[in-house]
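Structures for review follow.
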Structure 1
Amino acid sequence: MALTSAFEAAIERITVDPILFGPLILCFAFFAWSQFTRRSLVPEDLPWLRKKGGFLFFGDIRLRFEGLVHVRDWLSDGYSNYSKQGKSYIYRTFVGTPEIIIPKEQVSWLLEYPDEAVSVHEMHREMMGADWTYGHPDIIRTNFHEHVIHRNLARKMTPAAIMEIWDEVVCSINDTWGYGTNEWKELCVYDNALELIPRISNRLFVGTSLCRNTEFLKGMCLYADDVFRSAALIGLIPAFLKPVLAPLICIPNKKHYAQSARYLVPFVEKRFADMDRKEKNPGWDWQEPNDYIQWHINQAKSEGRTQELEPDMVSRYTAMLNFAAIHTTVFSLTNIMLDLVGSDPAKGFWEGIREEVERVYAEEKGVWTKPALNRLIRTDSAIRESLRLRSFLTRGVKRKVLIPHGAYNKTEGWTAPQNAHIAVDAHSIHHDPEIYPNPEEFDAFRFSRPREEIEAKQGAIVDYEEVLRSKNLSMVTTGATFLPWGHGRHACPGRFFVSHELKMMFAYMVMNYDIEPLPQRPDNVWIGYNVLPPMKATIRVKRKTDTVRHY
């Protein structure tokens, strides 16, 4: 009785007090509007995962919270009840637009649409609040840094460039892992990866002077953190409030970008000055560096892009390249290291990788090249397996429908309306026992065994389809059943560099250090729709006594 009286008193106070009643009405209106717009962005004839129950839109709100907390269970239910049956369904997201989850068999249908009809960039723009978080709205509109990587990375990864990266691998691991051969050194895996990856990556992006500048790297890492954090907060804000609140949320982004731009903008300006001097005096002893900055400038000049030639814009695109490169690779390195060190030593994963690395390195006379790195198929397999098992993103191949008449799915007969979001359940695909036997087990050589069997048949009669299948097992090969890099023409263009980078890192580690096995691999952590590695997990390392210190 007392509880009822208290409730009635609260209702009476709210209805007579404008300070309380006004915000309540606004909240009610917002959620009602949100409920209406969310349902207008999905096909009416597709089933929603989990039926709504409750008064008005309160049942939907409850399910949004449940869908955020129980992502793994919900995806599993949707996969078994719909995706495995070749059917699409609607997944409630906590905020924003619900997602149409299509089965893997329909990925090719989605990828057939041109970018102006169904867009990955507009999806990212909305998801990341990129008009504000990236620091300049034209970054996401042009994606010029991706264009530069597409046009330059493969052909500019020369033997000299690879040895530059190798030099940074050696120096950075020596600096952080040390030379001590008598005592074990404890390292936080995530923190160490956050030291190694930005430094090694920026050796290719900006060269030696800046990749070893701790203040520059600190600014880049903090900026990358800010982009993730501010994007998450902006996603919680109603669209009509974003122009007001988003710039305030992104103040740290500007601060930390400025911390790195303080070094990067003068660096770019000097590059322009050096190029001008060389043009006026061809005999001057200076050669264009083979780094991202030079690729960017040359590409922009050749295409007449004046805005992309402004030093601050070159700096901003380089910051976005760092954002794309740092955290995803840091997560990957952390996961791979813990997967290997946390595996039963009797399985011989670490020793198998070491044997392969030492053999190939000796046969290549101590010089890494692309063909030499491609021979590290066990290392490649271990990385691919960890990416499969521990992928950061749970849904992949995300697209936003742009065409007014919508995207028609002829297989099922529904139309995704304009502004609808479409994705595929990557997590459940990667953990499907019909695709990957024993999917919850980390099997480092899952993908290298068939490749080694093919190589062992050299000189014998080999089935061509078997050879083709084995070539599709490398860590950079994408497909409807392997989606950590995305798939199709917008698959991550930097994955080939990441492949070389990680292989060289593991090569140096296994040749020069002993790593103490962990009794058990620490679990990853589900945070909303993403899966993060354990950021406090540690390992113990010790320099091998018979290693030389110079490579």
Structure 2
Amino acid sequence: MEKKRAGSDRRSQSAVMYLVMAFSFCIFIWLLGTVKAPDVRFDSEKPVVITGDWSMEYQGETAVSQLPGPFSPKKGIPVRYSIMLGEYGTRGNSVMVRAVHQYVRIFLDGEMIEEFGYGQKTPFGEAPYNAWVIARLPDDCQGKTLSIEIENYYSGLSGQLNQVYIGTKNALVFQIIHECMPTMIFNFAIILAALLLLAYSFSFKKQYVTYQLRCLCLFSLVTCMWLVLESGGYQILWGRAPLVSNMLFLLFYLIPPTCIRFILTYDSFSKDKWLNLLYWLSCINVVVVSVLQIAGIRDFIESLMGAHVLLILIMAELLFQFIWRILHGDKVRDIQLMAACLSFAVFACLDIVRFYVCSSEISSAYFSQIGVVIFFCILVYYAVRQIVEEREEGVKRELLERMAYTDLLTGLPNRNAFEKRMEALRGSGISGTMVVVADLNDLKRINDQRGHQKGDAALIFVADALKASFQDKEELYRIGGDEFCALSGRITGKELEDFAASLQKKLEEGETKLGFPVSVAVGWSREDECGIDLAFRRADFTMYEKKQQMKREREQDETRLEPSECGCGGIKNETE
């Protein structure tokens, strides 16, 4: 009754909470549509993209064109872009460009005002890193010629000059925030969730679930950290761009092995020979490209083709497995995993195509971001559904286990639980367990004369009396229709005497509570070197003797005798 009342209270409280939240949401929508006030923002200043025709000089050739221009710059050969600022000189006091593995010099009327990438020293490799370059303009810049000289470090792998922004430094910084922050915030959220799941995984008891969850967390951390660094927004928070550039490539090389390792944690893919081969190849690839970078033989960016090929092969293998199983009528297991990984691989491959076709957009991971969103949306849906299903199965298992090991009438552990405990005691090697056997007298007569409902009430009353007499210190079981057994390694002879007296006192309350008297025969014996089974038989035999004695006494209508010196609920009970 109390449980039903508690459940009803919880439902009422939940309903009130939902109503309050719905009411608050309606107020928010109303305020959003009715409140009129000035828009106070930190980014009220807007930068401007310098458009128009630029004069471009490359290897003695000159062209006039809009950015990025007609030239495909080669390694070590600078390209100079020039334009008259004109009215742009009134729009701000700084210019900003995005450098992608390029040396950059910025001039105003031939005078250099900013330099980037030259004289750089890193632990290995001297390629200029990716960064936003901001140059401060003098106050009298209007009407002067702005020139930007770009020199690529790699042939065919570096971006061209796509856009040049002009504005105040505050406006330029907020431009970076607008471009990069959505990606950074989304991926930071996934990184935080992955770290929490990684910590949470140590609480799982099932090893395969723990390993699978950890592999997912590692893949999530690697992929999202790569996207955060690829966005370019890190420069707002952290200025160590050379370190970030190397971390960026190393994280990208770790994506294939972590992705494959996660896929292989599922039974439907664990024995896939091609995926296992790709996993080892991707691990070897990480080691090889790192050694080549450290030795100065080949930079990370020049070895990207290996990682690109591995990602394409992953996509091809997943697609092949999906089509193969459909065509052969096999049940497609783990369809959610396959869809999630395939979507990420497809979008990553689209970015790979952009890398080789549109080299000026080398820093963009637009499609990969979409793939990550789809990947995690599918997996989150799958994980939530799986958690719900596992919870339902857990409730069913708990109920079945409770039914298997619990006597539903009295709430005590049943015969199955008793046999399980006896088996454990047989192999424990510890002796001295006290076995107490109790039996409700005349249960059949109660059922026949008063009905089974009264018989059940008598059993419940006796079970409660036994529990109260033992003060919940012992393991009490219902091992038969009218028979109970307690096992204890701690109870002493004095405590047994107290138990017998307490039980007798509580049984005397039966006539008041039940409307008829009840009696219980009790016997006990302590385990010795002969084992727990013999101790149980001795206690059961003593209980049976006491039961027969009480029956004779009742038939003869004699007064119940005081407990004798053998101590089994009215008789001495240690039977050798």
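Nothing in this text is a laboratory measurement; each read-out follows from the coordinates by a stated rule. In this text the structure is predicted, and so the values were computed from the model without any measurement. Cβ atoms are built from the backbone, for glycine too; each structure is taken alone.
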Original post:
Can you say which of 1, 2 returns 1.4 when distance in nm of label points 7 Å out along Cα→Cβ at positions 236 and 532 is computed?
Top reply: 1
Original post:
Given that Cα extents along the principal axes in Å, for residues 300-475 alone, derived from a single structure, equals 55, 49, 38, which label among 1, 2 identifies that structure?
Top reply: 1
Subject >> relative contact order in percent (Cα under 8 Å, 6 or more apart) - structure with the largest value, from 1, 2 >> reply: 1
**OP:** For the read-out distance in nm of label points 7 Å out along Cα→Cβ at positions 164 and 316, a value of 2.6 was computed from one structure; give its label from 1, 2.
**Re:** 1
Subject >> Of the structures 1, 2, the one that 1.07 was derived from, the read-out being Cα Rg over 2.2 N^0.38 Å >> reply: 1
